[in-house]
Structure 1
Amino acid sequence: MTDSFTVEKVSPKNFELLLGLIVALAEFEELAPPDIEARTRLRKDCFSENPRFESFLGYKDGKAVSYVIIFETYSSFLAKPTLYLEDLFVLPEYRKSGVGYRFFQFVARLAVERGCGRMEWQVLDWNENAIKFYDRLGATHLKGWYPYRLTEDELQKIL
């Protein structure tokens, strides 16, 4: 079979493939996968009239081996959208085959086509392979910015 890589937008017909890859990411990060309620919300948020995110599957030789989840934020200083890359995951057996690079190029192309002023994402501090990958691409590791988070329970406490 020829070495091919293709990208397809997630649709109701291939949504289960996305869920399988999200579960694989959870296993990689040693986290609990989405439960039934979370899977229902993912489907609703992906396909609602105003989707909260977009997702694409990457296929190598016809097999879904990777996915991305993206959405736009907005930069008040640039007065342009920012393409935020929530997840870029490649099954371990397909890493170092060019899939991650080609998928990242696809997302970067979307950012350019949409007039985004930048593209941003986060990487876990222990994921050395991903850090090296982004460094090779020439991405800038932001310094002076600290990520913060409030969970649902914490949000309720401040109301």
Structure 2
Amino acid sequence: MQSPQRKIFNETLGLVSQIEEWKSQGLSIVITNGCFDILHRGHVQYLYDAAQLGNKLVVAINTDSSVKLLNKGDNRPINNQEDRAFLLAALEFVSAVTFFNEATPLSLIQKTKPSILVKGADYSPSQVIGKDFVESYGGKLVLIPFVEGYSSSKIIHKITGK
């Protein structure tokens, strides 16, 4: 089994090189993104379902500073980006984890050119950043339903009562 640390790419160039190697082997690349602040059952099911769509699952996570841009709350993220990346990389079906510091992962999507772009079904196709780009070269967007009752915000509320 591969060490979780070896699946974490701190810079895009290394990730792009790895993806090009996988593509040269005929493997399909699935990419998704999010904060994944407090990893919970809903996240794991979503990521597992995404991984089933192709050969390699790449998870792009918001850096700590980009989480702040999303107005998720003053104390978010709860877990720092290194800890969030490590937990995601520890999942057997996650092939690579990387970071994006911008408000959206569009630049990363353009550099990696995934076969499949995945988002939660709480988005409509027109809301998904990168959809048009991915479809322009024959890739596709897949929306995956959430597992009801799970969210980082609900866990925080349960713990703090706020």
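Read the figures in this text as sums done on the coordinates, not as results from a lab. Note that the coordinates shown come from a computational prediction; the quantities given were computed from them, not determined experimentally. Cβ atoms are built from the backbone, for glycine too; each structure is taken alone.
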Have a look at 1, 2 and say which one yields 3.4 for distance in nm of label points 7 Å out along Cα→Cβ at positions 20 and 52, as calculated.
2
Output 19.2 (mean count of other Cβ atoms within 10 Å over residues 44-51, calculated) maps, among 1, 2, to structure 2
Out of 1, 2, choose the structure whose coordinates give distance in nm of label points 7 Å out along Cα→Cβ at positions 68 and 140 equal to 4.0 when calculated.
2
Comparing 1, 2 on distance in nm of label points 7 Å out along Cα→Cβ at positions 12 and 84, the highest sits with 1
If semi-axes √(5λ) of the Cα gyration tensor in Å is calculated for 1, 2, the one returning 25, 17, 15 is structure 2
Origin of the value 28, where relative contact order in percent (Cα under 8 Å, 6 or more apart) was derived from one of 1, 2
2
Computing FRET efficiency 1/(1 + (r/R0)^6) of positions 4 and 132 (r between Cβ atoms, R0 = 30 Å, to 0.05) gives 0.70 for which of 1, 2?
1
Could you figure out which one of 1, 2 the value 3.1 for distance in nm of label points 7 Å out along Cα→Cβ at positions 76 and 92 was computed from?
2
